[in-house]
1. 1, 2: which one has helix-only ellipticity at 222 nm (-39500 (n - 2.57) for each DSSP H run of 4 or more, over all residues; to 500), as calculated, at -10000?
2. One of 1, 2 was used to compute distance in nm of label points 7 Å out along Cα→Cβ at positions 148 and 188, and the answer was 1.4. Which one was it?
3. Among the shown structures 1, 2, from which was the value 31, 21, 16 of semi-axes √(5λ) of the Cα gyration tensor in Å calculated?
4. Can you tell which of 1, 2 yields 1.6 when distance in nm of label points 7 Å out along Cα→Cβ at positions 20 and 108 is derived from it?
Structure 1
Amino acid sequence: MTTRDLRGERERLRREGSKMSILQAAEGLIIKKGYSGLTMDDVAREAQFSKATLYRYFRNKGELIFEIAANYYRKVTANLREIRQEDSRPVEKLRRAIRFVLRFGQEKRNLSRVFMIDEFLPRFLRSLGGAPERPASTEDKKSVGMLKACRREMLEVGSEILKDGIAAGEFRAMDVMAGVTFLEAALQGYLHGELLSQKKHDLEAETELIHSFFLHGIMDKRNVKGGSR
């Protein structure tokens, strides 16, 4: 690697480090104040950057929230890739994937709770569906597109685990993208339900429950004609 390449790599790492510091500061402030109460001045102070430096990374707090959500998908995607590379059966990889998503979601529960009660959430969800309440700017469209691409990549990696299971004869033939999308919806619904529950949660038991439901369904095949086929 040339000296010029090394300088470029150091600069890239510096910028990535600064960006992550900003996002961590913003996430902590959102938990304290809510998205609606957040200001860019708050973020600059918390991250210990000048406001001018902050604006070199993010134009506004909307971009911050999209990047925080994108990082959630990136983290899940990276871990799903690691799980897929493990030397274990697909059925076990599926269990580990479910466990990771539940555990990571529980770690982010305070942020998720803010999203559920903050007035910003309805607009955020409409933006994901392609119907923002105001005409989207070019930058807004880029942010939405980036977030959708991150989610799509996560689902594609998850679908590869299902494909591996089909190839190994452990899972039945299916539309793998539909299957992994259904599983994502089940996991997110379960995590959102936890936010409203006062009971103490058992990660291992909940992993087994969701894994079993997804893997086997709720039908008792002994009592269904032709179910043993």
Structure 2
Amino acid sequence: MTRPLASYSVLCADSAAAGIACRGGFHPAPEDGVPDVATGEPAGTLVLLGFTGGRQWPLFALSAEHNDREPHPLDRWSRRIIGALARRFGARELYPDSGPPWWPFQRWARRAEALHVSPLGILIHPEFGLWHAYRGALAFAQSFAVPQMPAWPPPCERCIEKPCLSSCPVEAIGPLSFDRPACHAHTGSPAGIECRSRGCLARRSCPVGAAHRYGPEQAAFHMNASLETFARERR
């Protein structure tokens, strides 16, 4: 049953209980590209939802989607969890991979949280570094208070060594460039077992948010999913 949204904290509490984190929010302007809610009203608030490090992984790992051997388990799980929250609070659910139209999730994320683009092209977070993800968003007709973004200077500008640009065994990473075929050829080979089982070496070399690096099971899940996606695209 739909109930009125009391506050951002209420949504965060219910989201956390379901296994997903609130990732900030903002009050959309026309240029943000946020669609109207189901009633046809413009969205008054957009809240992003996702993963923060390994905190949400255990609940997903125990889910039916993770264990039923069917394709796209994380996408299916995300839609079930976020869809239930949308129905509970009378919001419109939005996903980064459900286009067209393709919603500008990276732009929305930078409106919602203090993020910067890392040399890897991944948004870097002040607490979680490169170890976070956006699984969806909820658009509300109501306008309610959301956390204010703290100022955070770009950390990569102060990083002299930039290990993320020199750690890849096949030099697939450059400043805002990515040789995807080279990466996946290496990761899928016997020589790529370290990246395949523990996650991208370039990503793991970043010191920001190192305490939130994905554990082996979570890292292997994402790397294998990336390899499968790349293989499907090349067929």
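Values quoted throughout were computed directly from the atomic coordinates according to the rules given, and no laboratory measurement underlies them. Because the structure is a prediction, the values reported are computed rather than measured. Cβ atoms are built from the backbone, for glycine too; each structure is taken alone.
1. 2
2. Structure of origin is 1.
3. 2
4. Computed on structure 1.
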